[in-house]
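Listed next: structures, encoded as structure tokens.
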Structure P
């Protein structure tokens, strides 16, 4: 999957991660999507580089979802300290 496909998946993953992550988040739609895209890129290419899964496998989507949730949690922890 190319970079454009990964960004589109990241958009979807960002929305799903925001839905699945418990707690009250005050960030907007754009920040949610950007964190989803970042998590998708990180998990997709990181997982492939580590040899966990190959391009196009369902594990890549799940990895992207987990990556986006992790980024949302980290962002929430950083923004609460400020």
Structure Q
């Protein structure tokens, strides 16, 4: 990590940003105190939106749910 004063950063911003692009982390110092760190952006994982993800399919052995509901209704009416 390299410490740079605010004045030096203003004068050499372009070259310092080039260093950050190469992987260098720069600590920005103002009035003798560190106030910020400038670091390269980490690549983000490509995340699919939920509407593009494949749906969850449930499979149950036996009859269908609708058949079970209809059968229960028939039995409760009797």
Structure R
């Protein structure tokens, strides 16, 4: 199943979108924690996260479902 999941274009597109959408906000949070800087207002980074998170999750679910169907069709063991 893992091989089928990694070959799913929808799953990989969702994972890429999730990484692109969340990385800037996570890097900003890590920067604030590391330096102790306060007072920043990452509204744009939060909006990027908000706009990209759910489409990424939906793409990943679609990719996982299609990979599971493909694996079941090919006679692979069920998801466990």
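General remarks:
- Structure (P, Q, R) behind the derived value 12.5 of Kirkwood radius over Cα pairs in Å: P
- If mean count of other Cβ atoms within 10 Å over residues 52-59 is computed and equals 5.9, the structure in P, Q, R: Q
- Structures P, Q, R, by relative contact order in percent (Cα under 8 Å, 6 or more apart): label with the highest value: R
All of the numbers you see were taken from the coordinates with simple rules; none came from a lab. Note that the coordinates shown come from a computational prediction; the quantities given were computed from them, not determined experimentally. Cβ atoms are built from the backbone, for glycine too; each structure is taken alone.
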